[in-house]
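Have a look at these structures, which come just after this line.
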Structure 1
Amino acid sequence: MIALKMTDVKKCMSSLLLKDVFDPFSLIEAEIVTYNTFRIDGYIKKEFYKNDTEPSAEYSDWRDVREFCFSIIKGKRTPLSFKFIFSLSSSETAALLQSPDTTIQAADVQGLYLNFRFENDTLHCITGTSLKVFSMDKSLDKIWDNYVRRFFTQHELAFEDGAE
């Protein structure tokens, strides 16, 4: 787990809400505080699709809710706060675990998470991992943290390690 302070909030917000940069992620949860508190549970309600083809995913893709979140945030005033909890897609997780630096299997991974929190005009991102099995092996944490740093650098999202 690492804590990063995003140093260019405007650019990061643009990447989050206006571009497809974070589309490889699923939305686990969102909370946006403006004139009200808006909460989104990213868990897909399969019963909604009773007469259609049920989605196989457990959580909504960020690309499917990004515009809605933007519609809540956009305007002349900055939100008081928000948080977005993302999980890397299962296919991207499986690809990441092809690394020779770990013996952890994709089936044993509950999720690889990015937690964005905006408060007091500061945006932080905290990484997290969750396994379905007990393991003392911390290689997944290191692989995920390095992936996130590379991902942010590749997308020119400036950050500082060790967010305060």
Structure 2
Amino acid sequence: MAELVTRRMTVDDVELIRLQRERMFQNNGIDAGTLETMRAPFAAWLRPKIEDGTYLGWAMERDGVVVAGAGVMILDWPPHPQHPTDGRRAYVLNVYVAPEERGRGTAKALMELAEAESRKLGIDYAVLHASPMGRPVYERSGWKSTNEMAKSLVGRLGTPADSL
């Protein structure tokens, strides 16, 4: 089996990122109508973030086929007890591993890459929202649950998305 090859995603990968993001949400029970609704707004949001460097993404390929990907969004954040001197956070998102690639350490490798790249930028605190499938992977890598809460302000409480 060929080794994984990792590459940095560019604006040319907006469609790939969107597709992986949708597959990630599908794996967590989000309906097709919701995914269709967010398709164009997500692509419009993502392109300038990649261009200005506030979204960093990586694709992993095996035999020339993309089998996994992840992103980090650099958030402007006030100094906090968890990171008292740096006003930024790394927000890990869009972590996706194709079904045939799961269980091989690919998600762990993506997370290590996201963490290392964040550290290179001088960011010392990262957050993410864990799906039920991803939570064990993150916990094994030292991620901890926090006291964060969420509230939909558009009346969509009770949807599967609330648990992501």
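One of 1, 2 was used to compute Cα extents along the principal axes in Å, for residues 27-66 alone, and the answer was 30, 30, 14. Which one was it? Derived from 2, not from the others. Suppose distance in nm of label points 7 Å out along Cα→Cβ at positions 75 and 115 works out to 2.7; of 1, 2, which structure was it derived from? This value belongs to structure 1.
Figure out for me which of the structures 1, 2 the number 33 belongs to, where relative contact order in percent (Cα under 8 Å, 6 or more apart) was derived from the coordinates. Clearly, the read-out refers to 1. From 1, 2, which structure was FRET efficiency 1/(1 + (r/R0)^6) of positions 35 and 139 (r between Cβ atoms, R0 = 41 Å, to 0.05) = 0.90 calculated on? Computing FRET efficiency 1/(1 + (r/R0)^6) of positions 35 and 139 (r between Cβ atoms, R0 = 41 Å, to 0.05) on every structure in 1, 2 gives 0.90 only for 2. 10.8 is what came out when mean projected area of the Cα convex hull in nm² was calculated for one structure; which of 1, 2 is it? That value comes from structure 1. Thinking of 1, 2, which structure, once helix-only ellipticity at 222 nm (-39500 (n - 2.57) for each DSSP H run of 4 or more, over all residues; to 500) is computed, gives back -11000? It traces back to 2.
Throughout, read-outs are computed from the coordinates displayed, never taken from laboratory work. As the structure is a prediction and not an experimental result, all values here were calculated from the model. Cβ atoms are built from the backbone, for glycine too; each structure is taken alone.
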